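In structure tokens below, several structures.
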Structure I
Amino acid sequence: MEKNESFNITTQKLIALCDFMGISTKVDPGVGLVTEVIIRQGVIAGENGKPNYHGWLAEDAIYPEEGAIALENVG
């Protein structure tokens with residue numbers, strides 16, 4: 001994948017991936033399973049407005065302004 005590429009994936013597919021990897025998930029059937037998530041490289045700003053994370057992140061495809069979560073170096 002090129003540096004500036006991104007892809008969308010539904011939460012249902014993320015749950016299927018977790019199941020495949022042996023990670024148990026608990027989800028109410030039909031709740032939010034068609035929600036799309038964007039996976040891309042980007043920057044997350046800290047409270048001071050300065051970047052505090054550069055790398056792969058995930059955000060809601062419909063409401064990206066709601067924020068993003070870091071996907072690298074997480075705990």
Structure II
Amino acid sequence: MAFLEELLEGGSTYRVKTTKGGAVVQPISDSDDDLDAFQDIVVQIEDNEGEGYEVSLTHPVSTRGRNLIDRIVIAID
């Protein structure tokens with residue numbers, strides 16, 4: 001199965017909301033542990049960009065002092 005297909009199914013550390021022509025990927029909750037775990041999928045999404053989708057937006061957390069992403073929006077080809 002291609003990475004995009006697996007991504008769109010969601011996972012134990014993230015949820016996916018499909019939109020017209022894309023998807024929004026976010027951590028399963030706002031807890032520090034879930035936000036930390038979400039960073040792994042952020043790296044995978046960025047590493048696989050161009051394989052059926054493009055990253056439209058990476059949204060950094062504004063309420064924490066670390067450089068963490070809490071939302072990624074992708075446009076599906």
Structure III
Amino acid sequence: MEHAATRNRRETFILHDEHVEILEDLIYHVRKKANVKLNKSEIIRALIFSLQHKKIKFEGINSEEAFLEQISR
């Protein structure tokens with residue numbers, strides 16, 4: 001997914017413990033089933049990339065919950 005010309009930028013953000021646990025569970029299951037070790041950054045980048053191609057109606061998004069509802073469709 002990442003290209004040679006891609007520049008990386010370090011960003012800092014806060015996750016709740018439950019979100020970190022979900023990421024760690026994903027890492028565990030991918031490694032167990034596919035024998036591939038992904039890190040949290042790779043999973044987050046893949047999730048963001050998948051949102052690029054999703055039709056999102058931005059009107060009415062006024063909270064994290066509203067955004068989650070919109071991308072869950």
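The numbers here are math on the coordinates, done by the rules we state, and not lab data. As the structure is a prediction and not an experimental result, all values here were calculated from the model. Cβ atoms are built from the backbone, for glycine too; each structure is taken alone.
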Query raised in the report: Comparing relative contact order in percent (Cα under 8 Å, 6 or more apart) across I, II, III, which is largest?
Result: II
Report summary line: Structures I, II, III compared on mean projected area of the Cα convex hull in nm²: the greatest is III
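When mean count of other Cβ atoms within 10 Å over residues 20-27 is compared over structures I, II, III, which one is greatest?
Once mean count of other Cβ atoms within 10 Å over residues 20-27 is tallied for I, II, III, the winner is II.
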Query raised in the report: Among the shown structures I, II, III, from which was the value -17000 of helix-only ellipticity at 222 nm (-39500 (n - 2.57) for each DSSP H run of 4 or more, over all residues; to 500) calculated?
Result: III
